[in-house]
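What follows is a group of structures, each given as structure tokens.
Coordinate-derived values only; no laboratory data. What you see is a predicted model; the values in this text were computed from it and never measured. Cβ atoms are built from the backbone, for glycine too; each structure is taken alone.
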Structure I
Amino acid sequence: MPDKLTVVADLLKVVIGEDPNRGGLIETPIRVAKAWQHWAGGYKEDPAEILKTFEDGAEDYNQIILVKDIPIYSHCEHHLAPFFGVAHVAYIPDGKIVGLSKLSRVVDVFARRLQVQERLTSQVANAIQDALQPKAVGVIIECRHMCMESRGIQRQGASTVTSAMKGLFEWDRSAKEELLDLVRR
């Protein structure tokens with residue numbers, strides 16, 4: 001298999017028709033390799049390690065905990081095109097809580113993998129469910145996809161919304177409505 005720098009140089013030359021030795025492009029292969037190491041860094045992280053729980057502070061709390069508008073930057077596994085937007089992550093604890101920043105971090109772990117939005121949504125919800133065993137988990141993700149906006153149908157500004165509901169949010173209509181109302185505020 002050719003090294004990653006040769007692959008990028010070949011992309012520039014063969015697919016795009018550029019000269020990879022042109023001044024502005026000489027360092028592009030190494031920049032692209034470094035960028036992809038960051039963009040795909042989620043494969044190196046274990047969500048279970050991030051979602052360490054604690055009981056102190058959770059003993060009497062049984063309402064929704066919601067972190068809204070978590071920025072998402074990911075790449076579509078079909079075209080390697082970026083997609084971006086926000087996630088809203090909520091749960092109702094059952095004796096265990098997690099640091100609020102950890103919810104954002106677990107979103108980032110899965111977003112920094114080649115993805116489809118549907119899988120990303122489910123992975124975040126499942127990781128929280130597995131770590132916390134809460135009464136409910138709700139994940140709502142809204143993203144714009146460059147594979148749809150900048151090529152193909154070219155519908156700029158269209159967003160895709162996916163959700164994963166578990167526990168009370170899945171079957172208790174009032175709990176789900178409360179969550180959706182909090183997200184809309």
Structure II
Amino acid sequence: MFDGESLNGWRDTPFAGHGEVHCQAGVIVLGMGDPFTGINWTNEFPKLNYEVALDAMRLTGSDFFCGLTVPVGTNFCSLIVGGWGGSLVGISSLDGMDASENESTKFSSFENGRWYRIRLRVTEKKIQAWIDQDKLVDVDTEGKRISVRPGDIEMSEPFGLAAWETSSALREIKFRRLGSSE
């Protein structure tokens with residue numbers, strides 16, 4: 001999804017107060033926004049049974065450096081990494097509750113200037129996410145209302161990456177479709 005040289009296939013998300021987005025040395029840099037900066041994928045993307053993986057790093061700031069918004073069937077949600085003051089991981093939203101207040105809520109320490117491998121899997125029955133080798137999200141979605149948090153993050157649909165009052169770097173952005181046995 002990212003060739004390491006250009007923003008082909010991506011566009012800036014038109015958030016009010018967004019920071020600069022550019023490529024440099026094989027990474028996409030999301031400059032600090034007031035509050036958001038983000039990018040959207042402009043090509044087709046599956047709605048279910050896929051896995052996304054990328055490396056993300058917080059450069060400066062103290063909030064989420066990876067807000068990964070994805071489709072879940074006909075709905076959308078965001079995996080938040082480093083939110084609510086820098087350490088929260090979770091899905092926004094499940095049954096109308098943010099990543100900070102639902103069953104997916106976890107806390108982890110994130111250092112500025114360090115790459116983290118983020119992997120998100122969406123199937124017909126689950127949303128799962130790993131950071132490095134640790135599975136931090138494992139949500140059964142049957143019977144749950146899946147949505148993004150109301151507000152500007154909705155502009156990240158159907159597939160987008162964003163940072164909140166933080167500058168971040170992204171690289172090695174890839175996705176794959178999952179087979180029926182995965």
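When Rg and Dmax of the Cα atoms in Å is calculated, the result is 14.7, 44; to which of the structures I, II does this value belong? Comparing all candidates, it corresponds to II.
Suppose distance in nm of label points 7 Å out along Cα→Cβ at positions 78 and 134 works out to 3.1; of I, II, which structure was it derived from? Attributed to the structure labelled I.
Can you say which of I, II returns -11000 when helix-only ellipticity at 222 nm (-39500 (n - 2.57) for each DSSP H run of 4 or more, over all residues; to 500) is computed? Going label by label, the one that fits is I. Comparing mean count of other Cβ atoms within 10 Å over residues 102-109 across structures I, II, the highest value is found for I.
Comparing relative contact order in percent (Cα under 8 Å, 6 or more apart) across structures I, II, the highest figure comes from II. When mean count of other Cβ atoms within 10 Å over residues 38-45 is calculated for each of the structures I, II, the largest result comes from II.
A value of 4.9 was derived for distance in nm of label points 7 Å out along Cα→Cβ at positions 22 and 166; which structure in I, II was it taken from? This figure was derived from I.
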